[in-house]
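Below, each structure is written out as structure tokens.
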Structure 1
Amino acid sequence: MPVHELPDIVQPFLLPSRYCQSDLVAELAQSIIEDHERAYDQVDAICGWIHANIEYCYGTSDASTSALDTLHGRVGVCRDFVHLGIALCRSLSIPARMVVGYLHELEPMDLHAWFEAFVGGRWYTFDATQSKPRGNRIAIAYGRDAADVALANQFGPVDLTGMTVWVHAAQP
């Protein structure tokens, strides 16, 4: 969809943001999508590239890790995979946003992040941490990057002593 035809509400998801430096990854994005013509296929190729080239590993990033940090280190967690996916999409003028929430049967159960790309007039879900598409997601927040979708904001000392979450598939 040409940029000038995008709905106004989608346009902020085209711009570089704090953690998604889309203006600095265009060459890589072009190399990933070179054999893919349709926008959905391009985003799927980006997702596959991240899954194949970035190692998922706890404790390898922190609240300041950006898409570029993840790209250079080739390691991260779901938040980092999302930032890189968003940056690569935006560099191709494909609107992309971060989603945080929960994923059914995620092991271990924890807050999860994935991204959505606006293709053909609607948002599609992409999750580079997964080897194949999975459903049963509970979205809590949407934003340009992690700065917009924090689960909690801390104003002073906080001591979280525990949290348990379960996600069960709805029964028909």
Structure 2
Amino acid sequence: MSHDSDSSPAHPSHHHRQDAPVAVPTMIVTVSDTRTLETDRGGALVEEMLVRANHPVIGRRIVPDEPEAIRSALDQAIEDAESKAIVFTGGTGIAPRDVTPDTLEPELDRLIPGFGELFRALSYEDIGSAAILSRAVAGLKQGKVVFAIPGSRGAVALAMEKLIVPEIGHLAGEAVKTR
């Protein structure tokens, strides 16, 4: 099969986005023992970038680096009929208090391993070998997309610009497909 056929789209990897939802209502949860809504620059950037891309933010909150609080925030976002995606920021490193991935992964119905793999690859281009310290993850739960990304503004900008904003509509659409 020839890849230079005139009938193939110029960017076949972008074809899947045609059927993606235009707007994905999203909850933002910052995991931090020290941040407040006023000092949470990472969560604010997630909100800014989602809104700029026409994805409504339906809630934003801070929870401590405690598994129970993280699980509760996930459950509340999943139960919210309006939400289609949840973005967690913070708690994805390797310090003992960084428990976001450890808490979320067992709660997810399906993991999206390519998200973390690609995030670390892109991070490596920016920060070198320190990229291995990130445990960014994504997955699906009850038809909703869940992301967990580092809380620093640089990491948030990278994840949002290169991965989440371009794919959130497609992921949200696929998450609810029955066939």
Structure 3
Amino acid sequence: MNGEANTIRGDAAAPAPITSDLRLSVNKDVHPITVDTRETLLDTLRERLDLTGSKKGCDHGQCGACTVLVDGRRVKSCLTLTVTVDDREITTIEGLAGGDSPHPLQEAFIEYDAFQCGYCTPGQLCSAVGMLAEAQDGWPSAVSEGDGPVVLDEEEIRERMSGNLCRCGAYPNIVEAIRRVAP
């Protein structure tokens, strides 16, 4: 009975974590690392690799502030376990720029004032890079017909970026910045 009561109260010792040795390729740098198999990619990036550009907004995959690219596809890093990205190419906001030159989307976000507080901006930018690649590859959306090339007009961009929230409401400027870079 005492053992059962301790477990109910939470006095029992937590089980030891299960760890895994990984090779993370982040922004073209390789990081051999041992992680708890329950650790999210967002926590690994921020707490272990000191890449704090990706933000922890909702921590439930709803706001998109944590969006990064894995093998060129956008993922919500707060929902992605680090063990699932072993030996895959991860790109964070810190890796978008080409050396000393900003990414064209970063330049457009500045030019079109596509941010206010800036908290969502890293996720917005990574998502926009992934979204442009998806559109270029012909991926349909809820707005596009699915046959023929994707036309990135305002409605299409808004639909494709709908997983990224901006609490300041800079959406018109974000859409315009993306339109200026879209092929």
Of structures 1, 2, 3, which gives 2.0 when distance in nm of label points 7 Å out along Cα→Cβ at positions 53 and 69 is computed from the coordinates?
1
Could you figure out which one of 1, 2, 3 the value -0.33, -0.56, -0.93, -1.46 for log10 I(q)/I(0) by the Debye sum over Cα atoms at q = 0.13, 0.17, 0.22, 0.31 Å⁻¹, for residues 61-116 alone was computed from?
2
If distance in nm of label points 7 Å out along Cα→Cβ at positions 93 and 109 is calculated for 1, 2, 3, the one returning 3.4 is structure 2
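Bear in mind that the values in this text are calculations on the coordinates, not laboratory data. Small disclaimer: the values here were computed from a predicted structure and weren't measured. Cβ atoms are built from the backbone, for glycine too; each structure is taken alone.
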